[in-house]
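What follows are several structures.
Each value in this text was obtained by applying a stated rule to the coordinates, not by laboratory testing. Quick caveat, the model's predicted, so the values are computed rather than measured. Cβ atoms are built from the backbone, for glycine too; each structure is taken alone.
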Structure I
Amino acid sequence: MGRVQDKVAIVTGGSTGLGRATAELLAAEGAKVVIADVQDGLGSAVAQDIAASGGAAHYYHMDVTAEAEVAQVCADIFAKLGSIDILVNNAGITGAPKPTHEITVEEWDKVLNVDAKGVFLCTKHAVPYMKQSGGGSIVNISSVYGIAGGMDVPPPFLYHAAKGAVRVMSKSDAICYAADKIRVNSIHPGWLWTPMLENVGKDSTEGPEAFHARILSRLPLGHYGEPLDVAYGVLYLACDESKFVTGTELVIDGGYLAW
């Protein structure tokens with residue numbers, strides 16, 4: 001308990017799945033958690049649940065692609081809570097399951113705006129406050145598909161491109177802000193049982209049962225991960241136990257990339 005005691009942590013996309021698990025775990029470990037999302041009902045409910053469990057949580061409506069919103073939320077958080085110590089750039093979407101030659105510019109822009117531009121904007125507007133606070137930790141959620149290509153699902157090449165960008169952005173920012181005592185790392189989850197994965201299975205042309213059987217056959221551990229498996233990785237990179245860790249990529253994938 002208390003691994004991030006009294007630190008102010010922003011979790012984007014914190015209303016469901018991995019974001020929710022991360023927000024709940026950071027709060028349980030003593031952080032003052034800010035859930036930033038566009039799903040107002042779900043996000044507010046998470047904040048209320050955390051408060052009911054004795055934690056400290058606030059919900060803010062924030063579209064990570066809208067710079068004015070991101071800037072205002074960061075300013076409000078700093079004014080209200082006094083610091084920004086942890087930023088978890090988790091908000092993301094998968095995009096259209098198409099090969100590159102079928103993707104429209106509008107589809108490209110939609111995914112890259114959320115998954116890559118959103119990381120850029122949140123980092124841009126959180127860093128000045130982290131500098132004022134004397135440092136901080138930024139944890140960017142990428143994917144195993146930010147490291148390797150894949151055809152396990154109808155190819156969401158947009159997602160691969162965006163998550164690859166997040167991986168390299170993390171390394172560049174780690175170098176850029178090391179002198180400011182701001183650490184920047186990326187996490188690369190594999191297949192987690194989340195609403196996103198459930199929807200991918202339902203939409204699969206081969207049917208959910210065949211889809212899940214095929215994916216599970218590629219996981220050496222033989223089962224899907226849970227959001228909490230990755231949330232513990234976020235907690236490690238957010239807390240002072242990882243004070244000598246920056247610019248790294250933490251893979252949490254049940255052995256998927258070990259093939």
Structure II
Amino acid sequence: MFLAACIQLRCTMDIERNLEMTEALVRRAAKAGAKLIATPENTSLLGPQFHKVDLAQPVDGEIGQRLSRLAQETETFLLIGSLNEERRLSDGQIDAQRCYNTSLLFGPDGTLMERYRKIHLFDVDVPGGLSVRESDTICPGDTVTVANTPLGKLGMSICYDLRFPELYRMHVDQGADMIAIPSAFTLTTGKDHWHALLRARAIETQCWVLAPAQWGIHDDEGKRQSYGHSVIIDPWGTIVAECGDGEGICYAEINLDYTQEVRTAIPVRNHRRV
């Protein structure tokens with residue numbers, strides 16, 4: 001059993017402010033005893049556009065190194081929900097049109113243990129005026145990623161991936177005990193879909209779900225607003241911790257023995273026919 005924490009942020013185009021708030025909340029969570037700490041999608045940058053390709057960096061760039069040091073300082077497993085990762089073309093040149101939306105897991109010694117590039121991109125026209133084409137600036141990943149840690153196996157995903165349950169079935173097939181879904185869910189979709197989808201993924205996979213989220217308005221024009229409600233959900237589908245409005249932290253004790261109890265009681269993997 002160990003304590004996990006989900007960080008809720010309100011990131012903007014002010015990268016330094018975003019990182020300072022991230023550092024402050026991660027340090028607070030570590031001081032409270034959290035061993036696994038997760039931040040939302042777009043931890044370093046969020047504004048009118050989801051990503052700025054010209055501000056993308058390699059994972060071992062300045063921002064990545066800074067967050068690696070934070071994991072080492074706090075001696076925690078630190079999941080950075082996502083950063084803009086610089087993309088290299090086949091000729092070795094930097095792609096000036098698109099980057100990756102990449103989640104990073106650092107170990108307590110600061111080592112980059114695993115990375116995951118967001119597979120499903122948010123290209124939508126939602127009634128009410130929200131129109132987003134993430135694929136205009138983001139190149140999709142193509143690898144399902146489960147990180148093997150001393151705390152348990154962690155399936156990695158990002159935000160819009162939440163709507164594709166087949167990804168999480170693959171996590172479980174690779175041995176996942178926990179699933180991370182760092183997000184910047186819009187207010188429009190979040191108020192109706194966020195809790196329902198997260199609870200469904202927990203129930204279907206019989207995994208713990210850690211879903212750190214962005215909250216609030218991210219730009220001066222108010223065009224980009226996130227729902228928030230960072231949550232931790234147990235394998236039965238019960239919400240055991242949740243953030244309210246504002247930046248903050250929610251905590252929960254993760255008991256992997258309970259995961260096994262749920263899977264023994266309702267052995268859905270043994271019953272699968274398709």
Test item: mean count of other Cβ atoms within 10 Å over residues 56-63 calculated as 20.9, pick one of I, II: I
With mean count of other Cβ atoms within 10 Å over residues 104-111 derived as 18.2, matching label from I, II: II
Origin of the derived value -14000 (helix-only ellipticity at 222 nm (-39500 (n - 2.57) for each DSSP H run of 4 or more, over all residues; to 500); candidates I, II): I
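As an exercise: Cα extents along the principal axes in Å, calculated from one structure in I, II, equals 51, 37, 37. Which structure is it?
I
Supply the structure label, taken from I, II, corresponding to semi-axes √(5λ) of the Cα gyration tensor in Å, for residues 136-175 alone with the calculated value 21, 12, 9.
II
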